[in-house]
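> Please go over the structures that come below.
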Structure 1
Amino acid sequence: MMFEDCTRWPLIRADTIRKITGYLESGKTSMDVELLERFEGKLCRYFGVPHALATATGSAAALSAFFALGLGPGDEIIAPCYTHWATVVPATLLGCRVVFADLEPASLSIDVQQVAEKINARTKAVVVCHLYGNPADVETLRTLCDRHNLYLIEDISHAPGATVHGKKVGGFGDVAFMSFQSTKLISGGEGGALLTNHFDCYARAVEFGHPKRIYSLPIEWHTYIGVGLGHKFRLAAIPALLASDSFDELDESIAIRKEMFEGFRTNLSDSPGIETPTQVSSAARVYFRWDLFIDSHAASLVKALKAQQIKIDPANFQFLPDLPHFEEDVRPAEEFPQAKRLLAQLTLLNPFTRRDERALADFSALFTRTLRQVRDEAQ
């Protein structure tokens, strides 16, 4: 496939494969307590939080986060109308009602002003996703949540390593969660993690899905010791190893993706009608995907490049208010005008995951040439 090697992910090191072979030969595939504790310690130090809890999936981490905050029936959470379903759907399992807000006019981040307008007596939390690696305005949201005594929950699945004023996302919320699914910057094949500054949140998440770890909690948390509350969300040994070794390469992966995107954007400087999402002024983003807004013919461009075996997508998540989980709270499309406009223009490319200036130049030329052809054919 054209440019496949440049965008291949995940990149699994030979020594990681040797370690996996060791697990398989020993039969030690279910759990590795020491590995998990080391990995969780690395996450705590990197994100600047005192507590991290690895989980079997990202959605398990999300559900654990909502449960850990004590959210339940009748509680409202405000969330962006466009993000991955796992950012919000797990909350519905606890009986929460999701209230959707539109996106910012020139980015895919939640509109902070709309969040403020939708807060009412039933609101208990705000959920924010740093979509495709671009940080939302979590400082303003943190201030807003503190003013109204609300929880702030961060989904950082696309954005580990991104910062706002030098502080890594994941440390602004009362609780944060992330996925280690194979496409993610921290890639474990599957898996996830919960991060929090609050011990009680950590302990409730342990109680919820990690029965054996309850033994490590203070005695006042031993009511359900060895049994838990009916879930087992433990991260198995092999995905934990993959995620831990991938995490060790995170900063280098971030640097390569950013460097290659900046070169790509420079190569497109003479192509009108291509914009990148705006960024919070104090933020440093990462690139889970290369996200662009094409002002016209975005759908035709995606089709033409896919025909040339280029990995490219339009908006790749379902519009959340349209999901059946929220059918009792249907909102008209005109309530989310910014999202509808932006998603019609959104174009997503797989990032270059290794440095190759020549391939990048060829890729940029193909992209601009195809866009020009699409526009010419439409005239």
Structure 2
Amino acid sequence: MPVPFELDYKARKPLSQQAADGFRTAIKEGVYADGAPLPTLRELARGWDVSVKVPAQAYDRLAREGYVVLHPRRGAVANRSGVRSWNGNVLFASVGFQGGFFLPHLLQSMRMELEAANLRFYTAIVPVGANGKGVDLPRFSSYLTHPYDMVIVLTDNLPLRRMVRKAASASLIIGQANRGSPDADIELSTLAAEREFMSDCRKAGVRTVTVMTHSIAKLSMPGLLRSSGIDVRVVRLERPYGLEIGEGLQKAAYDYWISRRAGSGSALPDLIYFADDNISLGALIAFANLGISVPRDVRVVSLSNRGSRLPFGFDLTRIECDPVRMGRDVAQCALRRMQGSNDGVKFVSVSSYIRGDTFPL
């Protein structure tokens, strides 16, 4: 029996997941009737030129979802009429994410994982206060009156975390990178990548670093650099009230560099670390207007999201987060929690260190 579709070996999505997605779609669309045999593991492995493990994992996943029945002698058969209906509701809520590159890819990855397990997936942006700061807890509490089986929240706001813990039948709290959140179920960590970056700074003889951020939480990067004898200055940018996060941070970074060069004319630091894609973008546009060559005149490092693009074709050194991988990891952790598995805090490393023009190979 020939393979019904091809796999993309260059895609970020695992081959077993591609195989499961392909057969799920085929069964839903009626390509395989109820009880129809599916290709054997050996046929698929030979046709796709992969190990038998790839189709085996795909069939196991589809069997858990109800799309496939595995018989000891007949092998895998389609189970189109036996697919379960929705059996749960999951809410994902975050504070401050208002679009950009990261959120859509994160949510899409989570949605695929959870809806494959027959869970309905809802999203919500936690509203901020009337002055644009803080969290509007009373308004958010209205979301929690709905019967969600799991609430996933990405925030460092302790009152919001406590509200979710108390109101939700099950919850999954995601802490932000390297914040040491004791009550988080998952903590996103960039520490290993930051240590690689620090090592390159030492090798390159970097003396001064300006760290630009919009977060009010404690960053781990300045402490790491200072421990290596590097002088660090932290600049906290505040987006203008009324602007979306992305546009606001771009404007804040642009205005900072334009005013700094125009006002003082002082030399730029050895290296600038931008703790946000949008801050990088705003500053690079300012550099271009000021006639500053990047990264020849100034070395630049960015905390980025995988797949995002900076202007002018720069290949900047970056500590990169993959929102697709992050969404998949968080969804799998949520599924384990809903199934009653509670194996403690999970530290999910979703960052990698990519050496670009800043530190030439």
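Taken together, the values in this text are just the output of simple stated rules run on the coordinates, not laboratory data. Predicted model only: the values in this text are computed from it and were never measured. Cβ atoms are built from the backbone, for glycine too; each structure is taken alone.
> With distance in nm of label points 7 Å out along Cα→Cβ at positions 59 and 227 coming out at 4.9, pick the structure among 1, 2 it was computed from.
It traces back to 2.
> Taking mean projected area of the Cα convex hull in nm², for residues 3-90 alone as the criterion, which structure among 1, 2 has the greatest value?
Comparing 1, 2 by mean projected area of the Cα convex hull in nm², for residues 3-90 alone, the maximum is at 1.
> If you work out FRET efficiency 1/(1 + (r/R0)^6) of positions 75 and 123 (r between Cβ atoms, R0 = 25 Å, to 0.05) for 1, 2, which one comes out largest?
When FRET efficiency 1/(1 + (r/R0)^6) of positions 75 and 123 (r between Cβ atoms, R0 = 25 Å, to 0.05) is calculated for 1, 2, structure 1 comes out on top.
> Work out which structure the value 21 belongs to, where relative contact order in percent (Cα under 8 Å, 6 or more apart) was derived from one of 1, 2.
Among 1, 2, the structure yielding 21 for relative contact order in percent (Cα under 8 Å, 6 or more apart) is 1.
> Thinking of 1, 2, which structure, once log10 I(q)/I(0) by the Debye sum over Cα atoms at q = 0.10 Å⁻¹ is computed, gives back -0.66?
1
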